[in-house]
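Dropping the structures in below, format is structure tokens.
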Structure P
């Protein structure tokens with residue numbers, strides 16, 4: 001009984017804390033009150049409130065902590081292809097400079113399991129990072145979070161894209177991540193690890 005009461009008190013305080021963050025227009029702080037894999041729905045619920053700068057910062061924050069983007073890929077594509085101004089706040093200054101310095105055609109890689117995930121939005125410039133994601137130990141964690149799971153062989157798909165089609169470049173976690181609409185990736189060729 002005491003545990004149930006304590007849990008109820010905690011939920012009420014969290015709701016109050018979240019409401020306070022929204023009242024203060026601390027949108028990033030509001031999203032931080034959710035687990036990384038739980039932030040997309042709250043972002044979608046408040047996106048109409050967000051000034052342009054905050055919109056892009058919140059898209060970045062929410063993307064940074066997701067486990068898998070494929071289940072909500074249509075929503076993510078809508079968010080990343082928004083025509084809102086101040087898009088520069090989606091990426092850090094160093095990531096913007098790195099993207100600007102890249103060649104016009106890029107070779108990109110994606111790690112996945114056979115039968116699932118070949119055409120996602122998250123790619124990398126690093127074949128080694130793709131290899132890591134192909135054999136990623138988080139597969140079980142993703143299944144626990146409700147994402148589809150594949151016991152297929154680890155695979156790497158190599159593709160090409162044009163720099164102007166890249167929606168974002170993130171290297172904060174040293175992943176050399178290229179975010180792109182998977183329909184813009186061409187010359188795809190998969191290999192088994």
Structure Q
């Protein structure tokens with residue numbers, strides 16, 4: 001139990017620190033495209049989107065033929081919208097929730113690794129396992145978002161890279177604590 005708790009806390013914290021460095025670095029910001037006129041777009045959003053939420057444009061709650069015709073002529077968009085804006089305290093709340101998310105991710109990775117520990121007898125095997133978990137997340141989640149939800153290739157590549165690297169970094173930490181010799185009590189094993 002001590003190893004699970006320790007690997008979750010340290011692995012989650014490692015993911016969190018890596019995430020801060022990765023996303024505060026200017027390189028991933030190249031995946032975003034700025035609108036030609038921020039003010040005009042913000043005004044249009046205020047007028048046409050009445051509440052915070054995720055919007056699909058053209059709206060999906062209309063007659064199917066009407067929706068399909070509007071989608072065919074375009075534009076089409078998926079918009080994650082915060083009507084109230086983001087004040088100075090929003091980043092602190094996001095960082096706190098992000099840390100909880102990283103702890104949960106590290107806990108899941110720890111439990112997954114522990115469940116197949118008999119086949120992960122070396123440190124390298126346990127780290128490779130973590131890389132594979134990150135690859136699964138990137139292909140399924142980020143690839144799916146590109147295919148089904150119109151995320152750009154650039155954004156998909158950055159988020160996919162982030163997921164693979166975050167799980168790799170967590171795995172580097174977690175693999176130190178989740179080891180076969182701890183399970184068997186044999187401290188001479190590697």
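Can you say which of P, Q returns 4.8 when distance in nm of label points 7 Å out along Cα→Cβ at positions 65 and 161 is computed? Write out the running numbers ahead of the final one.
Numbers: P: 2.4; Q: 4.8.
Matching structure: Q.
Of the structures labelled P, Q, which one yields 3.0 when distance in nm of label points 7 Å out along Cα→Cβ at positions 73 and 89 is computed from its coordinates?
P
Ranked by FRET efficiency 1/(1 + (r/R0)^6) of positions 49 and 129 (r between Cβ atoms, R0 = 30 Å, to 0.05), which of P, Q sits at the highest value? Display every interim value, and only then the final one.
Values: P: 0.30; Q: 0.10.
For this comparison of FRET efficiency 1/(1 + (r/R0)^6) of positions 49 and 129 (r between Cβ atoms, R0 = 30 Å, to 0.05), the top structure is P.
Which structure, out of P, Q, was FRET efficiency 1/(1 + (r/R0)^6) of positions 41 and 169 (r between Cβ atoms, R0 = 35 Å, to 0.05) calculated from, if the result is 0.85? Mind showing how you got there, number by number?
Working: P: 0.85; Q: 0.45.
So the calculation was done on P.
Another one. Where does the value -12000 come from, among P, Q, when helix-only ellipticity at 222 nm (-39500 (n - 2.57) for each DSSP H run of 4 or more, over all residues; to 500) is the thing being computed?
Values: P: -12000; Q: -21000.
Only structure P yields this read-out.
Now, a different point. From P, Q, which structure was mean count of other Cβ atoms within 10 Å over residues 113-120 = 14.9 calculated on? Working shown, then result.
Details: P: 17.4; Q: 14.9.
Going label by label, the one that fits is Q.
Of structures P, Q, which gives 89 when volume of the Cα convex hull per residue in Å³, for residues 97-176 alone is computed from the coordinates? Before the final figure, lay out the partial values.
Values: P: 99; Q: 89.
Corresponding structure: Q.
If volume of the Cα convex hull per residue in Å³ is calculated from each of P, Q, which structure is the one that comes out at 157?
Details: P: 130; Q: 157.
This value belongs to structure Q.
Relative contact order in percent (Cα under 8 Å, 6 or more apart) was computed and gave 34; which structure, P, Q, did it come from? Don't skip to the answer; put the middle values down first.
Numbers: P: 18; Q: 34.
Derived from Q, not from the others.
Throughout, read-outs are computed from the coordinates displayed, never taken from laboratory work. Here the structure is a predicted model, which means the values were calculated and not measured. Cβ atoms are built from the backbone, for glycine too; each structure is taken alone.
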